[in-house]
Structure P
Amino acid sequence: MASTAPHTVLVVGGAGFVGYHLVSHFIAHATFAEVFVLSRSASSSKNRVEGAAYLSSDITNLASIERILDHVKPDVIIHAASPSPVTGTAKEYHAVNIVGTQNLLKYAKQSNYVRAFIYTSSSTLAKGAVHIDTDETCALANTDPKAPAYARSKADAEIMVLHANYPKTADEKTWAGHLATAALRFPIIYGTRDTTSIPGCLNALAKGQTTTTLGDGINLWSFCSASNCAVSHALLASALLETSPRPAAKRVDGEAFNINDGTPYAFWGFARLCWKRAGGDPSLVSEMTHLPSWFALALATVLEWVYWIFTLGMKRPYTLGRQQVEYACFEHTYSIEKVRQRLGFEPKVDFEVELKKAVEWCLEEGGWRAQLKGVKGVKVD
C-alpha cells in the first residue's frame, strides 16, 4: 500500500538540466506537496521552476548540509548532483560524488524525518569499455583502476548509498537510524535545456566536424529522455515511501535500476539526427571517414596526459578525452527488465520527436541558432 500523505522532496543538484526536469515533475505530482532544491548555483540558475524553493549550499560542507536538512525536513532526498562526466576532474568527482554523498547520507540517516534516499547514478559505472544489454548484476568500474575517474566515483557513491539502506519496520516508532535507499542508473539523457550531449553535436556541426566518426560508426547506445528520467524518480520515490513491505521479488529498497528509453539507437545516428534537425545538409554526412578505435584511444590517452601535465590536473580534453572516445567507439546498451518487473516502469517517448524538441530548444534558447548562422552547409531557418 502506498503512502498517501503529501511529502516533501529535496532535489540536490536540482538547478541543472536533469534537475530542472526532476523538479518540474515533482511539482506536478500530487503525492509531493513541497519541493526544495539545493544547489551551489541556486541563486543564479536559469533552470528555476515556479513553485519550488531554492537553497544555495555546497554538499561538501558538512555543517551546511546539517542546517539545510534541519530547515527543510524532507521525506525524500534525490541526490542528482555530480560534476560533468565530460569536463570534470578526479578531484571534483571525489569531492562531490564521494565526500558530498557521505555528508548527505550521514545526516539523512540520523534524522527523524528523511525516509527515502535516491541516488541518480550512471549506467556507465559498469566495468569495461563495452556494455551490451548489461543488467544490474554487472561488475562495477571501481574494481578497475584503469576505468575513468567519473565511472569509478559513481560506482563508489552508489555502493555507499545502497549499503546505507536500513528501512524502518512497522514496530519501530522513529526513522532516526533508518533510511530506505535505492539508485537509478542512466545512460545519455537528452531533452530541452541539455547543456552537454546536444550542444556537443551542434558544436561539431558549427566547426564542420561531421564527416569523421571514431570507430566504425555503428555502435548502439541506450538513451533516456528527460521525461522518462523524471518519471522513474517519482515512481521509485513513491515505492520507497510505501508503508507495506514488498515480497523479495518486488523489492526496491537497497536496489539499483537501469533506466532508459528501452530501444537502443546508434550513437552516431544520434549526432546525425541532431545535425539534421539543426539544418545540416545531408551531404555533410553522406560519406563518413572512420577513424579506427585503437588510434582514437591512443590519441586520447596522449592528450589526457598533455592536459594533466600542463594544467596540473585541473582540466581535461573537452572533445577527445579517453572517456569520450570510449563512448563514441563502443556499444553501451542496458537492460531495463528489472525496473519493469519491480516498479512497473514503461518508457513513454517518441525518440525523434523528443530529440527534435531538444534541438529546437538549443537553437532558440541556447543560442545555437546565431552560432550556426553562416556556417557552410547549414540552413538555419
Structure Q
Amino acid sequence: MSPRVEQSLSQLLHEALVSLRTLGKRSILALLGIVIGSSSVVALINIGHNAAVDAAMIFKDMGTDTLVVQFPPKGNSNVPMRTHLDLDAVRQAVPGIAHIGALTLFSGPVVFHGRSANANVVGITPDIKDAMRLVVQDGRFLSSFDANETYAVIGEQLAQRLGTPGDALKVGERVRINDYLFVVVGLLQPQPRAMLMPVQANESLFLPADGMRRIYATPQIGNVIIRAAPDQDMEHIATQAAAALNAQLTDHEVGITVPQQMIDGMTRQSRTFAYLLLALGAISLIGGGVGVMNVMLMNVSERRREIGIRMALGARQRDIRNLFLLEAVTLTAVGALCGAVLGMTAAWLYAWLSGWAFALAVAALPLGIGSTLFVGLFFGIYPAVSASRLQPVEALRDE
C-alpha cells in the first residue's frame, strides 16, 4: 500500500472519529443499539451451544456403546415377565456384544444397626458390573458363585445414608432387607449419573438375581443392559439383540433404547433452538442497524454545506461516499467489540446461574462481530451514497 493511500485512510478515519464525536448523544444512542444487537447475537449463540453441550453430557457417562432393553407387554397381556433369560444365547447370536446382564428391580427399606433407608434393591447377573461400568471401591463384586448366597454390594450414597461417622457401613457388615440378613461384600465407588439407566448405582443395593426370591415372591426381569464391543454399529447390534430376545418371549415385546439416536435427536433439537436464538439476536441487531442509518442520515443532512465545500475543492463522489461509509463502519465496529465482550459475559453468567459448564461456541465471536459489521455496512450505504450524489451548488446554498 502506498504512503499516499495510507495517509488518505488515516485522514478519513480521523475525520470519521471527529464527526462521530461531534454527534454527541445521537452517536451514543446509535452505538448503544449496536452494542445490544451484537451482544444478543454472541450471547444467544453461546447459550444455545451450552444448552446442547449440557444435554449431550447427560448421556456421556452412560456411553454410546450401551443399550438398555425393556420388555413392555404385548397388547393387553397380563402375563408377568419371565424370571430368567438365556443371555448366553443372545451373546452367541450377536457377536458384537461384549457384556450383557439382566436386572430385577425391587424398592424397599434397608436396615443397618437400627437405621433404615429406602433403596433400590437390584437383582443382577454377574456381567452387569461391566455392562453398567460399575467400579468397586472396597471388597469385591458379586460373581456366579454367589448365586445362592446372601451377599450384597452397596452404592456409595446408600452406604453413607445407612452409616454414621462413628459407625460406618463397611465390608463384612450385615444389612437387613425384610426378614433376611445380607453380608456386604463390596462397596461401590461414586458412579456418574446416567439418565438412561433404569437404576442409579449410587442409591442401590445389588443382590444375586437368584436371591431376589427371599425378599420378593415373584421377581421379574425388568431390564437387560448390553454393552457392545468397540467400533460396533449400535443400530445393527440393537436389531440383532432384539431378534434374539424376541425368540425367547411370547407375551412381551422388546424395546431397545439406543443412546446415540437420542443424542442425535437432541443435537437436532438444540440446533433448531440455536437457530431460533440467532434469529432473535439478528432482529435486535437489525434494530441497531436502523439506528445507525438514522444517525448517518441526520449527519448528512447537517453537513450538506461541508459536503458542498469538499466537492468544490475537488473531492470526488467516491471520496464523500467513503467518508460517510467509514463513519458508519467505525461506529459499528466499536459497538461490535463492546457487544462481543458484553455478550460473552452474559453467556458465562447465564451458564453459571444454570449450573452448566461454560464452553465457548467457536462461531460466536466471528459470527457476532462479522454480522454486526455487515449490518453497519449495509445500513451505512444509503446515507453514504445520498451524500455523494449531492450537487455542490445546491449543497453550498444551505445555511
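Some observations on this one:
- For log10 I(q)/I(0) by the Debye sum over Cα atoms at q = 0.11, 0.12, 0.22 Å⁻¹, for residues 69-204 alone computed as -0.46, -0.54, -1.30, the structure of P, Q it came from: P
- Test item: helix-only ellipticity at 222 nm (-39500 (n - 2.57) for each DSSP H run of 4 or more, over all residues; to 500) calculated as -11000, pick one of P, Q: P
- Largest in FRET efficiency 1/(1 + (r/R0)^6) of positions 85 and 269 (r between Cβ atoms, R0 = 30 Å, to 0.05) among the labelled structures P, Q is structure P.
- Once FRET efficiency 1/(1 + (r/R0)^6) of positions 141 and 341 (r between Cβ atoms, R0 = 30 Å, to 0.05) is evaluated on every structure in P, Q, the highest one turns out to be P.
- Each of P, Q could give semi-axes √(5λ) of the Cα gyration tensor in Å, but the derived value 36, 22, 21 comes from P.
- Given 31 for relative contact order in percent (Cα under 8 Å, 6 or more apart), calculated: source structure among P, Q: Q
- Taking distance in nm of label points 7 Å out along Cα→Cβ at positions 181 and 237 as the criterion, the largest value within structures P, Q is that of Q.
- Origin of the value 0.90, where FRET efficiency 1/(1 + (r/R0)^6) of positions 93 and 253 (r between Cβ atoms, R0 = 25 Å, to 0.05) was derived from one of P, Q: Q
Throughout, read-outs are computed from the coordinates displayed, never taken from laboratory work. Being a predicted model, the structure only gives us computed values, none of them experimental. Cβ atoms are built from the backbone, for glycine too; each structure is taken alone.
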